[in-house]
Every structure is written in C-alpha cells, then in structure tokens.
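Enquirer: Just below sit the structures, each encoded as structure tokens.
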Structure 1
Amino acid sequence: MAGVLLPPAVAAKGFVDSAIPINVTATAALSGYGGAITSAVGALTSATVSITVIQTALFPSGAFAPPCKIGLNITGAILAQIATVQGTIVATVAQSIAAAGAPSPTFPASAALVGTQLGTLSTAITLGLITPQSV
C-alpha cells in the first residue's frame, strides 16, 4: 500500500524532472540563460514546498531512516540538494554573461553541472521517498 506522503514525493520528483529539459534549453540560450532558467527555479521552489510538506509531517514523530522507511534525514538531505542546485544556477547565470555580456569559458561546465545535479536530485527523491513508500 502506498504511503500518505507519496503524493508530495511524486510531485517533487515531477517538478525536478521538469527542470531538466528547461536547463538544456536554457544552456542553448547562452547569455539568455538567466531568463530561460526562470521556470526551472520556480519548479525547484515547488519541489521544496512538496518536500517540506513531507518533512513537516515527519517532524512530530522524529522519524529517522533507518529504522523508518523515510525520515527527516532524507528530507533534510534532499532539501540541501535543492539548495545546492539553486546555488549552482545562480553561479551559472552569472557565468552566462561574465565575458562582456557573453558566456564565460566556464559556462558550459557550470550549466552541465546543473543538469547533473538535477538528475542526482531526481534519483534521490525516487530512492529516498518514492520507492520506500511504494512497497
């Protein structure tokens, strides 16, 4: 039987997954990265809300995984990953216009890092919050 916290976990994964192709499009926009990545930032904000719903529900019980299937340690780690991705996006926006309004040489690697971090975050949500509630 699926857990009651499964819907916000699935929603969070959906928000993160939607940000992945946005980052690809934003990367191709080069100096327009900042404007093009805005909807991904919004998606990450929505993912934060969903994970916070789970964390708030777990807080009174002090759930910690293991022994619990999901715990505050997992939601806390996922929230930290979201913050890291958001920080990388801010740095990437700056790099997209660093060389006289054009992308710096480090921009492609930074934009690729955003994509990698989003993929890792999606996997963390699946393995840490969705799969344990689905069995």
Structure 2
Amino acid sequence: MSTDSTRKRLRFDRAAVTEEAGGQCRVRVTLSLGEQLFEAGATSSVENPGPLKAAAEATLKAVQEAAADRFTCSLADLDHVNALGKNLIAVLVDVKFEGRDAQVFGSCQIGDSDIDSAVKSALNATNRFFELAMREE
C-alpha cells in the first residue's frame, strides 16, 4: 500500500462511553488520518440501541470533519442483524455529495464490543464517499 493511500484512510482509534444524568450516555469516537486525530461525540438514551446509535452518529460527525465537510452524512437506521450465520450491526446512512443524495449500507460483524462494531459499520458505510471526497483535494 502506498503512503498516499495510507494517509487517506480513516482508522478507528477508540470509543469511550460515559453515563450522564437523566438516563443518557455520551459516546466519544476518535478516528485517525495519518497523524491527524478527529474526535466527535453524540448523546443518546442508555437504553439499547441508544449507545450504538450514538457511536455511529459520533463516527459520522468525525468522518465529515476529517473530509472537511466535502460531503454530509447522517444516520438513517441501525440494527442488529443476522446474515449468513453471522451477527452484525448494520447501518443505513444518508449521504449528500456533489449535490446528490444517496443512502449507503454498512455493516460489521459483532466482536468483543458492540460499540466498536457500530463505529466500524458507520466507517464501512462511508469509506467510499470519504475516498472520493479526498480525491478532490
């Protein structure tokens, strides 16, 4: 892999969940692009799937920031699904890019952390648009 393509690939660094008053939680997601870090947060109910949705929403905010708002993205839906015998977290993301609207799907097999899988699902959904937006640089 060339240095140029590595530099333009967003990587999941970490996600932190903190409980807040009133049955709310906040998820902070950190992504890296080369040496740059992009961090964003979102708040939701502590009831499932609230923290997962907050993780995906925070991820999408960080992706948008990393792409210098060359496209916008927002979470349309998130769900636990079973496909081909695998448990996944799947997301639908609404994207606006170059004056067009699209809806993209992303998924990630559930591993040790549902929160991490939600973050990776959002990244999976937006990777192609991120790469396209960064080519405009």
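Enquirer: Supply the structure label, taken from 1, 2, corresponding to mean count of other Cβ atoms within 10 Å over residues 49-56 with the calculated value 24.2.
Expert: Only structure 2 yields this read-out.
Enquirer: When log10 I(q)/I(0) by the Debye sum over Cα atoms at q = 0.10, 0.11, 0.16 Å⁻¹ is calculated, the result is -0.35, -0.42, -0.74; to which of the structures 1, 2 does this value belong?
Expert: So the calculation was done on 1.
Enquirer: Please compute relative contact order in percent (Cα under 8 Å, 6 or more apart) for structures 1, 2 and give me the label with the greatest value.
Expert: Top value of relative contact order in percent (Cα under 8 Å, 6 or more apart), among 1, 2, belongs to structure 1.
Enquirer: So, one more: Here helix-only ellipticity at 222 nm (-39500 (n - 2.57) for each DSSP H run of 4 or more, over all residues; to 500) has been calculated and equals -23500, so which of 1, 2 was it run on?
Expert: Derived from 1, not from the others.
Enquirer: Still on this structure, please answer the following. Comparing structures 1, 2 by mean count of other Cβ atoms within 10 Å over residues 9-16, which one has the largest value?
Expert: Biggest value here belongs to 1.
Where a number appears in this text, it was derived from the coordinates with a stated rule and is not lab data. All values derive from a computational prediction rather than experimental measurement. Cβ atoms are built from the backbone, for glycine too; each structure is taken alone.
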